[in-house]
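These are the structures, in structure tokens.
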Structure I
Amino acid sequence: MPLDPELFTHDSDRAALQALKAIPGFTQLLKAYMNIWNERQYRIENMSSNLRISDRQMKKYHDMLPPICEKLGIDVPDMYMKLDVYPNAYTYGDTNPFIVLTSGLFEVVPERLIPTVLAHECGHIVCHHTMFRTMGYLILSNTVNFPLLTVPLKVAFAYWMRCSEFSADRAAAVYDGSDDKTIELCMRLSGYDKDLDATADVNAFLEQAVEYKQMVSDSKFNKTLEFLMYNQIQHPLNAVRAYELRQWTGSPQFQRLSSYVEAMHTGASQPQHLPMPLSAKDFVGKNCLQAEQQLRAAGFTNVALFKKTEKGLLTKPGQILRITANGDDSFEKGAWFPADTAIQILYYDAPTPEEIAAAHPGQIKVPDGAKKYVGMDWQQAVTELTDAGFTQVSASGQTVKKGLFTKQGAVSRITINGQSHFDKDSWFAPDALVRITYNVIAPD
């Protein structure tokens, strides 16, 4: 089962993608892209020009990928090596994404960090970045000229692609169990070549990022200059990436997620905290039994169903009306709770006959409504009501003229405790006065 990307998606990634989709022209641009997009052409390019890494080709790199995919819960993608001096790795595709590593990457990055690179690329797959990132590469590299492409769309695409890297960095940290390797990777890509005979300091690198952020935030000119310099680059600045990741890995969210992933991956123990699969708001309206199954499958052990019989206008049987976790009915998707959290699901269902009877202690239900009795043979009506438990049933005849539809002995009126309007679901005490009036046709 894939790791839920909502558990580690960076806020700026989520917000930037929403902003991109909201820009006028994006929908039309996406349609134009889908008309020309052909995943097969990229596979043809890789199969014809690059080296496919497999269990028979560069096996040691191929063997790094399955454990990562298993831990992040995705299928193992194809992987290729490309002859390019620029150190890089990227993921293309949509339905069947694939990873490409450049030969230059191995000139800069030590081999022990290659799994971190792969975990980062797999993070893009888990987050479903690949289609939009492929689209972004085409746009920002000017490989395809889209008539509908505007400068705001181009800038927004570049900004989202930079933000998406933060989420992929988090996926790599989840796989590694810490941010150490990803931060070192940022340092390597910043100039700390693996062949340099010198010692690099992580803290100094992070301090550099803090100074940079302070310098930009202190001056509107610097902020403008930063935008002009970087508004169309695809990757965030390495020092900033390292800083953003360190901020997140120091949070309780990362600690819980790491423990959860490790426990689920190894099976050696049960996670102490579990993420909610949906928000409280999204649970409302869903089927209660399916929700209970979903929560128990997620690992929650204390899930209880509570029935409510008051029906709303559009309420369906089994539909959830409210859900709480330790009394909280405002939790969001991905919120962490202990496995034994008391989860209560309030749902609607029609009352059973036993529940209805229990709501009317000492009373009995009328077999039929008043309209059903009118026209019935009075003796049949008396028998039916007596059998139902009514103890004071009386009947009296009323002389009427013979008519086309008038029947001898047919009930013309019935009251219970003086009520002439009651339905089949009405309840009365057994000793309620039941008075039946029936027709007696006058002789000609």
Structure II
Amino acid sequence: MIPESSTVLLLNPPGKKIYIRDYYCSKTTKSNYLFHPLDLLVLSGRLSGFFRVASEDAMVKRLSPDKALEKVALHTPAAVIAMTGAVSMEEDLPFLEAVRTRTGVPLLVSGDLFMEEPGMWLERYPFLDGIILDFTNEDALHFLRGEHRRIENMAYRDAGCVVVRDQPRVMNRQFELPVPRHDLFQHPGYRYSFSRKRRFASVLTDYGCPFRCSFCIMSTLGFKVRPVENVMEELRFIRRMGIDEIFFIDQTFGAVRQRTLKLCAAMREQIPGAGWSCFSRVDVVDPPLLEEMRQAGCHTIILGVETANEDILRQYRKGYSRQQIRNAFSWCRRLGIRTVGTFILGLPEETAETVEETLDFAKSLECDFASFNLAVPRVGTELRKQVLEEGLLEEKTFSMDQTGRNIAMPTRRLSRDEMHRLRRRFILGFYLRPSYLCRRLWRLKSWYELRAQVVEGWEMLRGVMWPG
């Protein structure tokens, strides 16, 4: 137990690359974008009612490990809560051990690396005091206040023993969040590819996902939503800060239709003029919902396509068809909403032919942006179990990156080297089309967007041509 009013430090560790570690889905950025560390942002509001909360984002400040340790010590924290990620574990773990040695205070962590067998990780790394398995609940607060009996989803040390509390994740219930401390996360280095203004805020209106895609960690988290008024309290706070660009980081914005319609109506009335982007699904959106979202300020929607191959879509329980994908992109185009298609290459069934099929399909959708990811067998997913059984992955492999710069596994028919070459061909074949470049330039709305997208485009292409 730590005294109330003492300082709890929220820490995003440094890294040699630009890492995004939050929401149990770590990755390296494909260009130079870096949005707010969501786990820490959410926890900031939860803890501020009882402790002084400070933040140190060594990633956005591009601090060296030594400089980051100096910054941590200057805060004289009574406890530290840090981000981790499978993508950066080889850097994170030695750094966090140094933090524990330097400060001597309790150290809690949140990250995808520990979502399976968290007790084993605590046994392996004695410098960790607790692992947060749901950053939206009150477990971290209960731990810091010594109220261990109230903990629901967390692994922690108690009187020298490792305790794992991992209650079943529930579906379709409500939860509320105290307004996060967005004021602590306002460094100019935060950037988001689809924001139309430099300053933006990241907002979570629900947690987890009601859909069951077998390659995704989100399907294992359960699903719960915030009441509309609880979300609006946060959005009004953000507006008072002078920010009117929002990134809704929900996995499927619109999953609960009537709630979404109420939220859009409230945004139109209470924060008029705000612009925003979100993730959704092609089988969730339709013209009436998209029109309500557009009127509420939505300018960009990120939609999962994954693959053009119907068999692979069914195999991984995506729950929609190629025609539904085409319809959703067409509807958005008609309404003037920009689209981002996300694609996954390298699932076990992938062949050179299915990659070509998906590339042709991606071109035909006329999406404004495309995100090409490599399949990664994340801890806790059904995909990981599958590839371990098939011998495509070694059980001790935890470090992985969906951007494809380090390919986690081959497919049944393609080696890692072949996947690397196909990924490169896929990205260059999509982005370097004269018709695409002209269309993208034509749709820019400001000098800020022009500059930001030129810089991001260059960083992305540099990563493809000269990875590492």
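Every number here is computed from the coordinates shown, using simple stated rules; none is lab data. Computed from a predicted structure; not experimentally measured. Cβ atoms are built from the backbone, for glycine too; each structure is taken alone.
Please state which of the structures I, II yields 0.00 when FRET efficiency 1/(1 + (r/R0)^6) of positions 211 and 411 (r between Cβ atoms, R0 = 30 Å, to 0.05) is computed from it. Working through the options, I get structure I. Given that helix-only ellipticity at 222 nm (-39500 (n - 2.57) for each DSSP H run of 4 or more, over all residues; to 500), derived from a single structure, equals -13500, which label among I, II identifies that structure? Label of the originating structure: I. Quick check: 14 is what I get for relative contact order in percent (Cα under 8 Å, 6 or more apart), calculated from one of I, II. Which structure matches? Structure of origin is II.
Here the criterion is mean count of other Cβ atoms within 10 Å over residues 83-90, and among I, II the highest value is seen for II. Largest in volume of the Cα convex hull per residue in Å³ among the labelled structures I, II is structure I. Given a value of 1.00 for FRET efficiency 1/(1 + (r/R0)^6) of positions 363 and 387 (r between Cβ atoms, R0 = 30 Å, to 0.05), calculated from one of I, II, which structure does it belong to? Value 1.00 for FRET efficiency 1/(1 + (r/R0)^6) of positions 363 and 387 (r between Cβ atoms, R0 = 30 Å, to 0.05) corresponds to I out of I, II. Quick one: FRET efficiency 1/(1 + (r/R0)^6) of positions 91 and 395 (r between Cβ atoms, R0 = 35 Å, to 0.05) came out at 0.00 when computed from one of I, II, so which one is it? Derived from the structure labelled I.
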